[in-house]
Structure I
Amino acid sequence: MTKIKVTYFDMNGGRGEPIRLILHYMEQKFEDHRFSFNEFAEVRKKTPFGQVPVVDIDGEQITQCNALGRYFGKQAGLYPDDTYQALLCDEVMDAIEDVSHKLGGTLGLDGDALKNARDQLVAGPVTWTLKWLDERLAKQGGEYFADNRLTIADLKVLVFVQWLCSGMLDHIPTALVHDITPDLLAHQERVEGDPKIKSYYQ
């Protein structure tokens, strides 16, 4: 049996959460190694790029959250077989990764520097990304982002929307998604209503 260990922050969100969701969805047992933010300085010394998530698969440490999402997503039946639908899936995932990287760049700031940086992101990339996702969802029929069914793209969007609405990000209004793209909240409810996803959060 394959031994899998996911190493990521002790939080229900961020880049590691979609991987946890996919593994739960496919009923794959794994070691969920969570650590505090204070421990990150030590944890990162043992990762190839000084970042997480990393996943150990039978002792081999693998990085890059989207690559891991596709790998496990294919096994879980959550990644399209059709190459064009796979492209749409990847596009959504990479767009979220781009804006998440920008948000991540503000995590070491505080005071006015943090507020100014976050205000600029809200006025620019975060809002642009939300509107683009809203348009993409509508073009695909309004329910899912690719293949007319649940895919890893939907899980990536779910975690991103949850993050924005959580209040964890100072100066990111928790009502931002509601005010700009309420259809993404309906999408969130739809994905969270999937029996396997629902059981994860329970």
Structure II
Amino acid sequence: MQVEETPLKDCFLVKPKIFEDHRGIFLETYHRQRFSELTGIDSEFVQDNQSVSSFGVLRGMHYQKGDFAQTKLVRVIYGKVLDVVADLRPDSPTFGKTYSAILDDENLHQLYIPKGFAHGFLTLSEKSVFAYKCDDYYKPGSEGGIIFNDPDLNINWDFPVKEMILSDKDKNLPTFKDVFK
């Protein structure tokens, strides 16, 4: 496993070692001890989630607040997405900054997202199967979000907004300024 720092504090791009031969490929998707040795971070994941989305589906930007904030390790099992995170930790030197990466079933990269980040992704393939580990359980009353096209976060989705497919909830999320008044 190779771990690269992103421009955002405590957020890492994880590149697994892929073993390939005439039968196909094998990779280790997570190794807690090795990840901890490479980053100094020891996360204990307690819940795995998976979603299936069609081309143009945008999910985000979501986060869990307070005592139920979640660290996530996200990856694409099938397809291709533009994965985006925003640092929402007011005391962080990268507060209000964003980072994006292409995650797909070819590069098999993963993104480690610490507590206090908003997360979203846009499906760029006909279909995507997106999976992620969380270090705390989902609590509906602790969910939060920021609108995907927030002018302060200025995320470059590089995709026509009129072709995006969003839930009603995601279309009506507050702005960054509304959350951090």
Structure III
Amino acid sequence: MGLIQGLWAMLFGSGRNVVVETAEVFRENAEAGSARAAEIQAQAMQQFGAEFAQARVGWFDRFIDALNRVPRPAMALGTLGLFVAAMVDPIWFAERMQGIALVPEPLWWLLGVIVSFYFGARQQAKTQNFQRDIAVTLARAPLVVENIKALRALRFDSVGAADTGHDSRLAMAAVEPSSNPAIQEWRAARHV
């Protein structure tokens, strides 16, 4: 019994777990890895936030911001322009496409990487803005629910819509006979 107890104390005693420590040599601790990844992500976001916190008021900053907005519309309009050129002058278009056929494959790969990074960054920015908008919308949900309840209470067919409350003049006016000829004729027809 003492041998087994000594073995257990050696493996798991004194606040240490030799099995876990040995396994972590060969495989990363998932929880610690996630904590490190979250810390790195938080630091990167803090750095990006500090970079973009400054207001851009100079002409150069405005020019660069405008220049950054050019590639997407230029590529879309350029592609539409290629379709128009192919229909207007097919021979001219075919000559240009023969030139494109001579572009080496590594250059196509480089173009693909550049375009995917550009659009990937824009997609990430749009996704983050969308998530922020969703959070703002969800924060407004309780107020919207209360407003809908208040509006539904104002409907003519809701319970208590005709209640006069504490207004005695309105209550008396509601029970006072009407001088509407159609209602008088209807009442007379019912009492016959």
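Every read-out reported here was derived from the displayed coordinates using simple, explicitly stated rules and does not represent laboratory data. Note that the coordinates shown come from a computational prediction; the quantities given were computed from them, not determined experimentally.
Structural remarks
- Computing relative contact order in percent (Cα under 8 Å, 6 or more apart) across structures I, II, III gives 4 for structure III.
- If Cα extents along the principal axes in Å, for residues 53-148 alone is computed and equals 37, 27, 22, the structure in I, II, III: II
- Source structure of the calculated read-out (helix-only ellipticity at 222 nm (-39500 (n - 2.57) for each DSSP H run of 4 or more, over all residues; to 500), -2000) within I, II, III: II.
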